[in-house]
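Structures for review follow.
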Structure P
């Protein structure tokens, strides 16, 4: 595992002590360039968000929950004066939830290169499966007494 060096002023991290020293030399007051995040928590009265408009809910027959994990990589700009951080997706997981008990989907999990390309490929395949279910024609079963009422 590679050692990481943090700047105590701005909390950026670097993969070598030399890069950290360059950062400190270039940005003597780096905290003026990169303000650290300040965590502000709500008070006890506003600590929870509660959904109240249940009349406005729309029931979806299928919902997909997805999550990515990424690795943070440093990239220098063209002029080698500024370090930019890029998030590269390295894994994902998505799960399809249905309101119908008869339709169960296995969670899709992937770790490796081309995670986004693989995610889109699997998502499109899943979309086709869902559309086949939604577009399936099934005639209604109507009893004789219901037919007389119609």
Structure Q
């Protein structure tokens, strides 16, 4: 276990930081010009367990992606299945926000495009960066975020 942990160090990952910034971009127009039909405005966790998984999983995932880095610096591979899947999830997320701003508040758009896409995006970024700690927390984030919104909007 000790040898495994020695592969990582506390530092700063520009890729983890950029991943976070790119995911947060849609919140700028949402805060400045909220859509008229805005069911996400008062979105609360469906239950306490999903709320804890969502909040803790999301915060820990972002923190771990930014602050935990591998000691061995390899060549950054931008032609990798994980980064391609992350880009796909991010584009799905952006497209879902555009549709949301146009008034499409379909339950599947919210659950898949605005909920599931985000933790999956972070999961694929974690896999790309080989950040095993963030892989675990992004799965917890997926369960909490997607599960909570599924229960909230499928009723």
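At a glance:
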item: When distance in nm of label points 7 Å out along Cα→Cβ at positions 20 and 140 is computed for each of P, Q, the largest belongs to; result: P
item: Computed 12 for relative contact order in percent (Cα under 8 Å, 6 or more apart) - originating structure among P, Q; result: P
item: Origin of the derived value -8000 (helix-only ellipticity at 222 nm (-39500 (n - 2.57) for each DSSP H run of 4 or more, over all residues; to 500); candidates P, Q); result: P
item: Given -0.42, -0.52 for log10 I(q)/I(0) by the Debye sum over Cα atoms at q = 0.13, 0.15 Å⁻¹, for residues 68-131 alone, calculated: source structure among P, Q; result: Q
item: Which of P, Q leads on distance in nm of label points 7 Å out along Cα→Cβ at positions 44 and 60, largest value; result: P
item: Structure responsible for 6.1, with mean count of other Cβ atoms within 10 Å over residues 52-59 calculated and labels P, Q on offer; result: P
item: If Cα extents along the principal axes in Å is computed and equals 88, 44, 28, the structure in P, Q; result: P
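Taken together, the values in this text are just the output of simple stated rules run on the coordinates, not laboratory data. As the structure is a prediction and not an experimental result, all values here were calculated from the model. Cβ atoms are built from the backbone, for glycine too; each structure is taken alone.
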